[in-house]
Structure 1
Amino acid sequence: MNGHVYLTLAIISEVIATLALKASDGFSVLLPSLVVVVGYGFAFYLLSKALEFLPLSIAYAIWSGVGTAATAVLGIVLFDDPFSVRLVFGIVAIIGGVVFLNLPERTAPEDIH
């Protein structure tokens with residue numbers, strides 16, 4: 001597998017674990033609590049595998065940013081979390097930041113030898 005596949009799976013695992021954290025009701029419900037522990041453990045394992053291929057600064061920014069945005073959207077859909085224009089702008093800013101970090105760097109003409 002390549003780094004982006006590991007990173008994608010790490011994000012999915014982290015989002016599932018975070019959603020289960022809400023459902024665990026303060027770790028008082030067994031099954032969601034187990035999903036939290038296993039999900040975060042798997043997410044960190046997959047992130048560590050992604051770091052074998054990707055730079056830390058990029059991988060962590062994508063992992064945390066996409067995970068945060070996805071969790072916010074799913075919180076609205078699944079848990080009836082409050083929806084606001086500020087939330088939309090925040091999610092757009094997160095996604096924009098992730099896209100910006102993934103843009104290829106351009107070298108200035110004077111840097112080319």
Structure 2
Amino acid sequence: MITLKHATSGILKECPTGFSFTTFFFGFFVPLFRKDLKWAAIMLVSSIAYGVLMEELNITYASSIALPFCFAFYYNEQFIKGALENGFIPADEASRAWLVEKKILPPEPPMGA
């Protein structure tokens with residue numbers, strides 16, 4: 001979990017990292033509750049299209065969890081990137097270090113450079 005702070009308002013936001021079990025089990029409801037309407041719509045439309053495709057191809061249930069599994073790996077990082085685009089910055093050094101490690105933020109230049 002990392003913490004982001006809005007640069008102007010100072011609002012703190014706790015952001016989970018890594019695999020999202022909540023996204024895996026609850027799908028588009030997770031971004032909906034986080035007020036991330038863009039990703040809620042993407043997940044809902046993708047899930048419907050994927051379900052129709054699975055039905056048309058008579059694919060088994062075991063294959064039908066592939067899309068939720070992909071979203072579960074992908075969503076938390078996308079949520080963090082979206083928050084950074086909306087004016088949030090790392091609230092502490094540990095959060096900044098995680099963002100640099102994952103190459104979401106560039107490393108700081110060395111002192112005197």
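The numbers here are math on the coordinates, done by the rules we state, and not lab data. All values reported here derive from a predicted model rather than from experimental measurement.
Which structure, out of 1, 2, was relative contact order in percent (Cα under 8 Å, 6 or more apart) derived from, given a value of 37?
So the calculation was done on 2.
Given -16500 as the derived value for helix-only ellipticity at 222 nm (-39500 (n - 2.57) for each DSSP H run of 4 or more, over all residues; to 500), which of the supplied structures 1, 2 does it correspond to? Matching structure: 2.
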